[in-house]
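Quick heads-up: structures coming right below.
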Structure I
Amino acid sequence: MGGGRVLRGRSVRAAVLLAGMLGALVPAWLSPMPGAAQVRPSGGAVRAVLEGGLTVIVQEHRAADVVALHTWIRVGSKDEDDETNGAAHFLEHMLFKGTARRKVGEMDREVEGIGGVLNAGTSLDWTYYYVVAPSRYFDQVLELQSDAMMRSTLDPSELERERRVVLEEINRRDNFPATRAVELMRGLAFTVHPYRRSVLGTRAAIERMPRDTLLRFYRDYYVPDNMTVVVVGNVRTAQALASVRRAYAGFSGPPVLRVPPPVEPPMTGVRRLVAEQDVRVAYLAIGFPGPTVRDRDVHATDVLAYSLGRGLGARLRLQVVDRARLAQSVGVSFLTTEDPYLFVISAVTEPAHAERAEAAILAEVAAVADQGITEAELVRARNLLEGEHIYGTHTTRGQAYTLGFYATIADLEFASGYLARIRQVTRDDVQRAARRLFDPRRYAVAAIRPAGR
């Protein structure tokens, strides 16, 4: 089936979309909790920094008798080297596999027993864990999650089981040609910055990674000033803050000593790689250096991504798939990151059409850089972003994800102002972003072709 799609990938595992938390100011009667460094409103959410450095964010949401509890850690594959590549994700698998207070399996059974769900995710810049449960069990799930954050044992026998699980995830990644094309292209696009590495890691690194490496990551990064606890749901703000303070009483650790990653030098030409695999069609991944979360063009780049790659009316879908019939599908991915990452365009095409499909994609993005998008394209893209913002934050989990994500890589003000800034994006803004992105002399492209063809 043909199609166009865009991934604004705020998460590797879940496409929880960008959102702004617009709401009422915190009531005047809400005073700072004892021992908190600060409590301030941000779009209806309350943020407090406890005396040990732990950040806590609470958003009351009474649409249902549910609470979402997230804990975000500012550590991801960006904090790894070649030997430790995959450690952040491997540790994420291990954290709930037993603590000093709970045996292996007890956490999963406990959450299941109260009708809750528990999961986690890892990306380039961050790792997060969440529990969603009926709000009457908030204190119980808070005690459970804080237990894992502070006292996980990284059980040695479970480590070997989870090692096999992670290796199987790596197998699936490498056997899925669309994902492999992006991985290969990323390795071309980055030469020194750690974004060149996979979140899952390499097979060789995971096979030989000792428990001590995971323990070091746990001790170095799972410390109060590197973590944010987010509570969204049917709770009282003051009570939730007090509960978090009690659960993490005595939690301490040295500040993270983070060395800034090396700055990626500008591309000086087109970087190209072709690989063969047991496939019937060709898979393309084209990457252009993109803006960071702090860049003035990040909102315009979101709109650009949606105008090019989101839905049946996207430009690349209409021109490359429907009219030229040079691809079966075209997708756009723009991840919001701390450091400059990539604006990625992916395509699936017949092997004989691969070169022409790439040329057609480049021609379309060049036209946007030269002439801009139409008013209809602008309105359509902004409407899609606004709709997905509303959809992405109508649940407690969606709101908690958005607050935790931006508190980790930017700040809550970015979240609360996001939608207003999207509405202010103009055609000139989009064209300016396109001109910065789409340099035909500077991009990376990887292609997966059928073996022997």
Structure II
Amino acid sequence: MARRRGREEFVPSPDDPPLPKGLKGTLIAFEVPNFRLLFAGRATSNLARQMRVFLRAWMVLELTDSPFLMGVVASSLSWPMLVLPFVGGVLADRVDRKKLLQWTESLLTILWAATALTVFMGAWEFGPTLLRVQWWHFIITSFISGVVQSIGRPGHQAMIGSIMDRRRMPSAVALDSISDTWPRAAGPAVAALAIWLVGGDWHTWGPWLFGLTSAGQFLTFLTIMLMRWQPTMNVSRGRERRGSGWTDFIEGLKLIKSHSVLLSLVSMSFAFTLFAGGAGFLLPVFARDVFGLGSEAGAAAFGVLSTAQTVGSSIGAAINVALANFGSRGKLLLTVGFLHGISVVIFSQSVILGLSVVLIVTNSMTGVFFRTSQRMILQHLAPNEMRGRVMAMDVFQQGLSPFGVLVWGTIAQLMQNQYGLARGTQNTWLLGGVMYVLVIMAFFVFVPTLRRFSMDQVAPGRVASSSPGTGASP
């Protein structure tokens, strides 16, 4: 990497033609047929998954009447993400990425078709009793799904780099965020509406709705199959040497460690998960106790706050698409991260529901914007032959969420014992926000290369790599 006076320096790339102005430039990633298929599959898969998460939780509650077991089932999806994303990242840089996604999506299709079959068998009471749906079936299937997704997600992120050239990459990452954020918001609402329309208990709606989500997963598999193969999907062919998987993993860590911007992005993503979002599970306590609304009105307030989170996330994703080609991404990233932390701090002290709703919208909007901007820069800097290992760090941080809940749950208990339930909850949320703001300020002050980073610059030699073909139709 080029250096001057002991510091990393970025130089502009003269090879990229200017982007089209307006909406065409914003949506330029859709010019690539492979990306259109990847986007469609991703949106379909995410919608089906979010519907399935809601249906699964509701069904476990009907089967057991136990919120604890419902939480165990919900969390089992995240357990494999503490380790296996690194395996997926190494695989994405050692095998054909299209074949990797074909395998993972086909396994998920079979898994959820089998799950739908157990629900059919349980609802209609046929077949062996052991195979008729039980609540513990969902722990097994969720865990297996977490294993497959942990391996497949780095491959998906790496695939974006395999089919996109550098100038289209910001648009592709922003649109990919839309395919994740909007289905995340719509999935539970669609599932709840479907339950209401079908009516009855799980015996009535379960077979058909689980069957519908497995069909959605099958459509995702079809989109991967229809993608046109490109040489850049199999980066192992161009590698000079090929050591063990462990060697590849260490090589990826060395790359991140050696590059101040990559290391900063990964570190900030951990801080985002552990500090800014670690206490998010305490939101029901705000609704009931901090606002002093009691159980019935508090439940309604929690619903309002949850809706505000959805609205904010959707707005944040849309703004990121609109600003996909904004050049000074480093300053923008740090500014939005700072605003995100400040919104956490102010929300922690608010006892007015209306103000808190505005703050939650702001918090969710800036949170989605920050995470998507971070992925943009990671994708921009990661060489194609190491993109799977770099993006595995982004997937890994998602697996830290249960750990963050455990840590902040312990802190909240200590705070509540000292200051009472309401004030202790506020102080816990405040502590997380303050710590996150301090982290962002530290990176702003001590990592000037991140502050100066622009999307029209490349880091030659070590990080920049040749742009892949787009696979666009002639």
Structure III
Amino acid sequence: MMANFHLLRNPALASLIVMVLCGITFGGAPPSHTATIVVRGFDKDGASSHGVFGADTASPTVSKLAATIGLPTADLAPYAPNQVAFANYYGDTPPPYYTAQDITDVAAVTATYGGGIPRYALITAKYAKEVMRRSGAQQINLFGVSMGGLVSRWIVEKDVEGLVSSGKVARWIIVEGVVGGNWIASEGGSSLRDFMSETLDLDPIDLEHMTYGWIDTHLHNPHNEADNPLLGFIPIHIWIPSDDNYNSYALSLAAQKPNDGVQLLRDTFFHNLSAQSKYLGLWPTRSCAHATHQSSKDHKGLHIGVAADLLGRRRVTIRLSQVYIKNSKERSSLGDGEYVFGVSVYSPQAQAVYGVTEPIHEYRYDDTNFPYYRLAAQTTHTLEAVWFDDMILPGETRLVLQTNTKEIDYDFLYGISEDITNAYDDLADTTFSVSTETSGTYDFETADWRGRVTVEYTDYPPYDAPPSSVGDDWALYQ
């Protein structure tokens, strides 16, 4: 599908669209000259708070992320071109670097939309430009967290401050993101909305802009899809915390859908993208962490996965292509078994370089983040189910996979209700390694089942050469 006419009126943007449609891509600035802009989620003071917006702010969460992967933060190193920068988009006082035009711009978007997502996006985009100006960073990574996922989506799809069309966005990373809206704001019912508004410190304008209807009207209808050539310019990486053990499983009981305690999993990613919206013709990467909406900020495996998205150029895709059930664990009266073939993925390079041993991605039956399959025993079944699809760290030569397999007879989130007295049965599991250096096929077997995985990889375009004044990029991180 061709781009919208109003987009093509921008000559620079039109040229980029032609290159994307022709499959021409560039590697972008090296990590040594790419700043990361963290776009925050909810704030307890919110839209009605006072104070300076768009200025460097120290954040323990941002500091933890930066420290894990060895990057400086803006509050301590504002002139570092590879800094991790964070600014509050809430507040009512412009920062010192604002010009009269900047102040007018923010006032205009606030008047048009009542503040909220478009205001936060403009403040964040202007902050990103200031970080690049003062530090010499050639590009930025957009890193949207929670509602920051929607703020950053607005920046990208609306090309706020021309960041995307001018080639300034290297990649877009989303963690626990409100990409397609929020169920509590949209359909949760007034009493639940009031409870969660108080619990999560949400302001009314934030709730309104996170509704499915608002996104349908102002970004794309339906809200969980996109058709925008701007998306095709940049790699997109999505991280989904999927442990619903938050607020005593309140959201699971209310919505009856998998969630992280605040956000339904279905609302954290795009369900459909047009061809022009896909970088290199590929879907965004998508990985999961066994963490709640709140605890994901401390998940070191997720931090390492983000480091791979920031630094890596190889994307590895692992599929569970075939399975054969030897021991069904299903009582004969219930027919075929219902199986969840979970997996935990570990990075030897993460352990060697960063000392992190937690999994960098997990599919688990208790997180309901992987589909179940109803299968007959003693038969080979073709699944082609994606077990892992993300970037790997520079220097990573293999990944370690640990299976986690269950036969399910009762789980209300999966919609299985055969026998509540014996809800889950374990199938024997195994651990094995796969190479990330070559494509290949791997067979494995346990006492209860056997399977086959296929491994493929895609190399993204190499980074541009660093400026002559910069030495070895990777020395900055190792």
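We did not get these values from a lab; they are worked out from the coordinates using the rules stated. Fair warning: this is a prediction, and the values are worked out from it, not measured in the lab. Cβ atoms are built from the backbone, for glycine too; each structure is taken alone.
Here is how the numbers come out for the structure above:
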| quantity | calculated |
| --- | --- |
| Read-out Cα extents along the principal axes in Å, for residues 62-109 alone, computed value 45, 30, 13, structure in I, II, III | I |
| helix-only ellipticity at 222 nm (-39500 (n - 2.57) for each DSSP H run of 4 or more, over all residues; to 500) from the coordinates reads -24000; which among I, II, III | II |
| Parent structure of the calculated result 26.6, given that mean count of other Cβ atoms within 10 Å over residues 118-125 is the read-out and I, II, III the choices | III |
| Highest-scoring label, criterion being distance in nm of label points 7 Å out along Cα→Cβ at positions 142 and 438, among I, II, III | I |
